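All of the numbers you see were taken from the coordinates with simple rules; none came from a lab. Just so it is clear, the model here is predicted, and its values are computed rather than measured. Cβ atoms are built from the backbone, for glycine too; each structure is taken alone.
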Structure 1
């Protein structure tokens, strides 16, 4: 695997094309639909419900544990609303990680779904490629 700094413009464009083609597969369409639904809900409400949190966790990692479902709905709403309103970027992740079953990668997925223009999803494989 090449490091990002060693990729040519053409290789980057090919990766982008491949990524965009994935949205046209049945699984990709399902993932995009989930992303779009959660994004709209976050824009409208400013928080996640327990069921939406589980969908985000499953979207990020299909092997989502049942631990995420142990979070009470009222706590999920309060924590996600508080995290998304907080102006301190460092605390957003920390607050979201206070939910059972939510670590940095899933917290990054929540932030990305809340504002995809500002945030990206942390992925361990991408992180390793960059370091």
Structure 2
């Protein structure tokens, strides 16, 4: 697949998962300093990895949320909880991912995960 096709696939996935504000609009509004990084994320993270068909996007979302809890990346947890909902992950499945994360990542990490997930669910009218 040509780079341009991979980039466009990444844009489409970003917009489907996270909304148009996190797709082409986000990449194209970046200053010169960060634009190449956002293009790389779009091509390889979204186009190449999220675009693979061996795992559903919902499964990828749950894995991603768990890893972000482990890393303590609150802003990214919020983005990916929204993406998980858009990818068909249920509130109950998210709860189970966070409970599971408590055992493997630690209670404080899971507390932060629940706090951030709850905020996003409330914003989406799902809490």
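In this comparison of 1, 2, the computed figure 16.4 for mean count of other Cβ atoms within 10 Å over residues 87-94 is attributed to 2. Here the criterion is mean count of other Cβ atoms within 10 Å over residues 47-54, and among 1, 2 the highest value is seen for 1. Looking across 1, 2, the calculation of mean count of other Cβ atoms within 10 Å over residues 31-38 that yields 10.0 traces back to 2. Given a value of -20000 for helix-only ellipticity at 222 nm (-39500 (n - 2.57) for each DSSP H run of 4 or more, over all residues; to 500), point me to the structure among 1, 2 it was derived from. For helix-only ellipticity at 222 nm (-39500 (n - 2.57) for each DSSP H run of 4 or more, over all residues; to 500), the value -20000 is produced by structure 1. Taking distance in nm of label points 7 Å out along Cα→Cβ at positions 71 and 103 as the measure, the highest value among 1, 2 is held by 2.
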